[in-house]
Structure I
């Protein structure tokens, strides 16, 4: 099998996984039931691990693109932006697998507290009376946005070769995600140290 054929098969599988996830989440919402942590009925209990595997597959695309960008010597973009793309996409898969996998194994997002979004942080719904693993999961999944955005800001500020600053930001961002993850596991709400 050629590399091009393997990539096309992988890309097709990722597109299928995305479509399946959207159908699953939208279908559950249309039926007025939960798409996540719904193991009350046999059909939903059987679908949940399958959809977890689909989510891992679609997230793996970020790692594949991180490697492809890192290896591409013909890419004519600022070094800082290239580093931001590689780090952002590269961090997304491992951080998301840790946070989402933990939520799945615990069969819920809350550690202590009410677990009620109505009691949560305005607009987002993150718990204010206990640990909420969705916080770390959100930041983990969006590493692909935050890290490149930092790199793009450096380029806009006239510092396109500041790859070292991007490496530092990526490390700090990963540590931030792990800190919010640990905080949630200890049953402490996000922003507890401020509010």
Structure II
């Protein structure tokens, strides 16, 4: 049987983590997370972090020589060209880590959590795409609350990604997180049941 690889994505602050945790805890599905690989890519002493420090100067580093994420966020969410440059370093690294982990995993169903699945051109790594969505108003409120951002800052982060409408149009499964947690998890149950019955 060929592996079924779910690409779980959606907009920032739409509820991907909630769905991921549920898939891991309720269904024991192995989770591979792009954010973890992206953090590894810029770990202290890594070639990618060195390249970032060369481009933006020492002030992009914290006293312990780790990346000042807040400062980098201010640069990349306000300058498309800089974001493209950073992503050009990090996305290939993340893609390689996914390929290694997929090859090494004995599991028949794997979940790849990739916030920028479409933007990073990683759709070829997965066999099906699940998109978590909610209304733009909910997304803005959740993001402002979670990351302590102004409305303008939150909007800039949302605008840096493909719109939820575009993502949903490209999805095999759309999980609507605009009502209750219970309603969201029921949709996940249905999606997993259908995945298992067709594999």
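Values quoted throughout were computed directly from the atomic coordinates according to the rules given, and no laboratory measurement underlies them. All values reported here derive from a predicted model rather than from experimental measurement. Cβ atoms are built from the backbone, for glycine too; each structure is taken alone.
Side notes on the structure shown:
- At a computed -23500 (helix-only ellipticity at 222 nm (-39500 (n - 2.57) for each DSSP H run of 4 or more, over all residues; to 500)), which of I, II: I
- With FRET efficiency 1/(1 + (r/R0)^6) of positions 66 and 186 (r between Cβ atoms, R0 = 41 Å, to 0.05) derived as 0.85, matching label from I, II: I
- Calculating relative contact order in percent (Cα under 8 Å, 6 or more apart) for structures I, II picks out II as the one with the greatest value.
- Cα extents along the principal axes in Å from the coordinates reads 52, 50, 24; which among I, II: I
- Source structure (of I, II) for distance in nm of label points 7 Å out along Cα→Cβ at positions 58 and 178, computed value 2.8: I
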